[in-house]
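K.L.:
Read through the structures below before going on.
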Structure P
Amino acid sequence: MKQLLTLLALFVIFNVSAQQTMSLKDAVLGASSYLKPKMPVQIKWKDDRHYVMVKENHLIAFNVQNNDSTDLISLSELNAALKEKGMKNAVLFPVFSFINESLIWFQTDNHLVIFNLDRKSVDSSFDYPEKAEHLDYNAVQGMLAYTIKNNLFVKGISVDQQITDDMEEHIINGAAVHRNEFGIEKGTFWSPKGHQLAFYHMDETMVGDYPLVDYMAREAKLVNIKYPMAGMTSHQVKLGIYNLDNKQTVYMKTGLPADHYLTNISWAPDEKTIFIAELNREQNDMKLNQYDASTGDLIKTVLEEKDSKYVEPVHPIVFSATNANRFYYQSRQDGWNHVYSCDMPDGKVTQITKGNWEVTELLGFDEGDKNLIFEATRENTLERQLYRINTHSGKTDRLTPDAGTHLGLLSPDKQNIIDRWTSTNVPGRVDLISSKGILLKTIAVAKNTLKDIDLGENTVFTIKADDGITDLNCRMIKPNNFDPSKKYPVIVYVYGGPHAQLVNKTWLNDARWWQYYMASKGYISFTLDNRGSDNRGREFENVTHRQLGVIETADQMKGIDYLKSLPYIDAARIGVHGWSFGGFMTLNLMLKHPETFKVGVAGGPVVDWSMYEVMYGERYMDTPEENPKGYENSNMLNYVDNLKGKLMLIHGVEDQTVVMQQSIQFLKKCIDLDKQVDFFVYPTHEHNVRGNDRLHLMEKVSNYFLDNL
């Protein structure tokens, strides 16, 4: 018996010691590299019957009807073909796209390569300048659009054409505009058949210079950028169309005022017209305008949408593959993001999806547009499931039965879907399902890379918002070896602003791994998605309009009330950390509730919204002239005198999103009021600290809590 007890004791000791705690390096660098669960790379559809993926540097095709696979080409074979054409080896299999079943295209160094998979050879290639940016390839015509500095070019095997010739450096062509708001990610838009290229032309000459400093030169250098602040003069944008046949450029006559926003560009299938979702500077009136691509003349306003607070178009319209006079669009006009169809020329609008939930992604339509496949929050705001809806009857079927977050890729014939998904305890999985929701096979299952690491208990739950009605999603991570009889300090990790949701049913409930690291050090980690955050409908988000930080802070304090009600929370040791809008929220909580928060770390914080950029700032706050009270109430400089706890601000010297002026003015106010704060800068970083330097950042953040909380 004595020997048995000894063996049991040794077994327990061995199993406890086998579990490691998460290191800071694991939490910061491991999450995106050596501990990241391995999922299929470049999985995409080759044709109706085959999907492909890169596996161990081989491009392999798989048959959807059985388990047959074909090795299309290896990296070594591809490199041999590149070498034959005088090009350098690729270290990894290049990111590619299909042109047809046999041809792919990819970029390597400054070459664009058309590769034949059947012959395992380079069909054709051409080079482009090493300084080229904003590359946009049109496979139909074999033409590459790109920019050098502020001008736009197109190039093919036998074509090399400069489209614009603006000598003024602050007139920019072919790049994203409006500071990448409104879903804008690029600045060029090929027509469906590739005969024309639409492009943004942005004039920033009327915007004042904003100074940044490069401290890494032998002598520090002034680097001026254009940063229009709320209420100030903004840049002006036009949309040009270059015709490859006649080599002429026509600008759309979008009219005045010149500082309104041109968003969500879409070509008509016949290439004769182009559509622009145009938004006024006040951002409360959106017109979907149709223009003649050959003359630039306005044909008509197809749709108009107004709101007393703001309208935010972020998705281009999508034309039907079977009816050239019908397009589909997304809108929150009924309070939730849903899909609508519009028939031209009469402009008849039909709502397709309905309900108190959000459509988050469109996968596509099947033959004849009979059914729409989409991703949505229909069952649960924490999840993304795939659905099929009959566009005529409205009958809706859920295609993915497993709880979690699903992302689908529809096959060319619309019959099958590659379903990539994760869930709380599923690091990653890829399934092949039919468009009717039948599981055909499991393609891959990622291994749990953290199985040997001791993680604190992670739970998700809801509490009521400050209005006493709305449910708010929360996540809590308890310390390793949690003992409910003890008292633990808490670190609140916060964002709280639009276009972000921190609590999701993905692997580990979307927790930052740094939170697990701090849990291993004896801290409870808490996160709450307050009103004003994403994917909960229009009213949930825009309730904060003209008063940023007020309702968000009230909701976060409901989370604090909940924490204080727990017997194992040390209410005297509560800290808070966030970045960007989360930095702003950190200051709100520290300064408006100084009796509650002992320690805070605010990264890249907005301090005064009047010093933030036009598009975002005016959407949520209007201008300082229109909303002086709102700007005053949200200005953290007005609350510095309340500071009691330990506070650190961290900022990137080259931050072009939240300029460092925000933190500098906060520091000056602290000095004026004899308030001690800590400050740290990252000299070569912009709005966030990335790469290996991020380990340095998170060590500094961690130590601040370890030393003071």
Structure Q
Amino acid sequence: MTATPNRLFLTCAVVLALSACGGSATPDATTAATPQDADAAPALTLDESTLPPYNRFLIDDLDAAGNACVDFAGYVNGKWLAANPIPGDRTSWGAFEMLDERSTAVQHQLAQQAADDANATGVEKLVGDFWATGMDEAAINAQGIAPLQPELERIDALTDTASIVAWLRETAAKGQGFLWGIGAMPDFKDSSVNIAATGQGGLGLPDTTYYTAADKADIREAYVAHIAKVLELSGTPADQARAQAADVLAFETRIAKASKSREEFSRDVGLYYNPIATAEADRLTPNFPWTAFFESQGIAVPATFSLSVPSFHQEVDAMLIDVPVEQWKSYLRFHVVDGASPYLSDAFAQQNYDFYNRILSGQQEIEPRWKRVLGTIDSEVGQAMGQLYVQVAFPPESKAKMEALIANLSDALKVRIENLEWMSAETKQKALEKWDTFEPRVGYPDKWRDWTGLATSRDSYLGNVLAATEFNYKWDIGKIGEPVDKSEWGMRPQTVNASYNPLANQLTFPAAILQPPFFDPDASDEINYGGIGAVIGHEMTHGYDDQGARFGPTGNMEDWWTPEDFAGFKARTGKLVQQFDDYQLPDGRHLNGNHTLGENIADLGGLATAYDAMRKAAGDTPDPMTDGLSRDQRFFLSWATVWRRNFTPEELTKRLATDEHALAEFRAIGAPSNLPAFAAAFQCKDGDPMVRSGERQVVIW
């Protein structure tokens, strides 16, 4: 799907702040989930012969002239990366992307079958309606800007603060929070109940740092040109569009200075949670009273809610008075059109791609329409597609084998915690209480989401998007004040990813990642332990990273550490920060060890735990020495294979600034360099780049 800017701080990101964020299942009207259950729709079929190949570890990929002890990432992946350039419609290419291509190809077949079924009902009708309207390029081009014209006329009619506030409330009630919105979030102090939560938003560039950093001046210039072009496409004369574009950048720069950066959020999950009495919030932002906002959304006014980043809201409140109405109108007009551009005629979609994908990320070609439409389906009705996906793409035996792997990893993690030398018995007991409440979820939800009330049609692509946006918003805010339903999923089954939710202590492994190179039912144990086993361990360790460690076994934010143990933990994590700060790109730029700390802790603990589990599973069985490689060597080679990844220069630069994950090549080497088992497997010596010993070695979990 065409990339979209970070306009709204989505409250679902709070729930999975340490991993990932996506759609969920509904808490009340659901159906039991099985791979065969799809609202009694006709049987779906899958033509395996048309799917892209898997990217498995192959011994021929190894660089015979390389040295695993010097450059492990290059030794394992260098040849493959050189032979596999990034496709034109991608900004990165590697194991994740190749598996995503396969998932997308499966969804392509399913969407077409759904659209071809004239009698489709339920989830098949939803998917079919989105597919049919999204693929009707002629109809979309014929409509031009017409679908947005009524909203643009309402913006043109704004005259003062009161009318702007009224417009913000009205659009928020449709799920279109251009500056902020309200969502349901588990209370950090009582994670069994959902509270109302809001946060910062309103920015078109990837991060607050883009608005002031000297090295982003060219991006800001390109952004102003993009804003002007979008306004011009919407009907604004070119000379006026240029002036208004400068006003939009100035508007966003002001709120960016009052906002928190991605790095600040990634290293302080507490920023997401700022409970405040609604009456006090009204006094904090008198020009935008929250009591009236809740009422306008059809929500019972809560006594308290979470108002994240108060400085942002105070600044916007001031801007409601001291920013001219015409500048507000320019900002709102641009974001209305820009947000809808992927669903409008080709001129809008192309302009959207040109800035967000080509300029920001280096993508050389716009994705074909069918991929963009599937991206829309995933974002708007993703669980509906997931209900179809698991019918054809997730065999039951995969789930059974995964559950066995998870059990083995869990046992290994418990032993590691029990044997920690640096932690007191008191804190260990608390850590083990948390371990005992881990809830793994594999493949797909136990309950499917109910979409009753969402009306889609074959009339309008944008109309279907707007209908789903409003439906999803109302579904979400309907959970405020209600018990948290822990059966909900924050990921879709077709997503190539995994997650940990600190507010429920849940581990989620969607069906799509349970394929090679991560998980292969036909592969030897060491390959699976080095792949999906390390992913399982990674997600478990998120429960004990620098942010996950702030949550207890019930999912509540609490301090379960002794002061001495927490000081020891901070000292050890500080060494990991330094390790990644020291990693350097060929052009001299360094990684940001602080920003990526949580993921690096999870990698280190996850790989160590997976190794222990693999060795226990192997027991006393002889080492098979497959292809001349030992069991331990193949374990670490499997790990590195997962992290083969090429980036466009632009995407690499963006990720350095915004991604809480370290670049893939450094994930391949960071964790194993701290494990004596790696050095032993490849006969590395002290002083080799892949050996961190003594004070340089990082041992946490």
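K.L.:
Looking at FRET efficiency 1/(1 + (r/R0)^6) of positions 541 and 693 (r between Cβ atoms, R0 = 35 Å, to 0.05), point out which structure of P, Q has the largest value. Please list the in-between numbers first.
P.N.:
Values: P: 0.60; Q: 0.95.
Top value of FRET efficiency 1/(1 + (r/R0)^6) of positions 541 and 693 (r between Cβ atoms, R0 = 35 Å, to 0.05), among P, Q, belongs to structure Q.
K.L.:
Quick check for you: by mean count of other Cβ atoms within 10 Å over residues 253-260, which of P, Q is greatest?
P.N.:
Details: P: 13.6; Q: 19.0.
Greatest value across P, Q: structure Q.
K.L.:
So if we calculate relative contact order in percent (Cα under 8 Å, 6 or more apart) for every structure here (P, Q), which label has the highest result? The partial results should precede the final answer.
P.N.:
On the way: P: 9; Q: 24.
When relative contact order in percent (Cα under 8 Å, 6 or more apart) is calculated for P, Q, structure Q comes out on top.
K.L.:
Kindly point out which one of P, Q the value 15.9 was derived from, the read-out being mean count of other Cβ atoms within 10 Å over residues 61-68.
P.N.:
Working: P: 13.1; Q: 15.9.
Answer by label: Q.
K.L.:
To test your reading of the models, identify which of P, Q gives 80, 73, 64 for Cα extents along the principal axes in Å when calculated.
P.N.:
Details: P: 80, 73, 64; Q: 77, 58, 51.
Structure P accounts for this read-out.
K.L.:
Another question, then. As an exercise: helix-only ellipticity at 222 nm (-39500 (n - 2.57) for each DSSP H run of 4 or more, over all residues; to 500), calculated from one structure in P, Q, equals -5000. Which structure is it?
P.N.:
Computing helix-only ellipticity at 222 nm (-39500 (n - 2.57) for each DSSP H run of 4 or more, over all residues; to 500) on every structure in P, Q gives -5000 only for P.
K.L.:
Who wins on Cα Rg over 2.2 N^0.38 Å, for residues 309-492 alone among P, Q, i.e. which is largest? Numbers along the way, then the final one.
P.N.:
On the way: P: 1.28; Q: 1.47.
Greatest value across P, Q: structure Q.
K.L.:
Mean projected area of the Cα convex hull in nm², for residues 109-476 alone was computed and gave 22.6; which structure, P, Q, did it come from? Walk me through the intermediate numbers first.
P.N.:
Details: P: 25.6; Q: 22.6.
So the calculation was done on Q.
Read-outs: derived from the displayed coordinates by stated rules, not from any lab. Quick caveat: nothing in here was measured; it's all calculated off a predicted structure. Cβ atoms are built from the backbone, for glycine too; each structure is taken alone.
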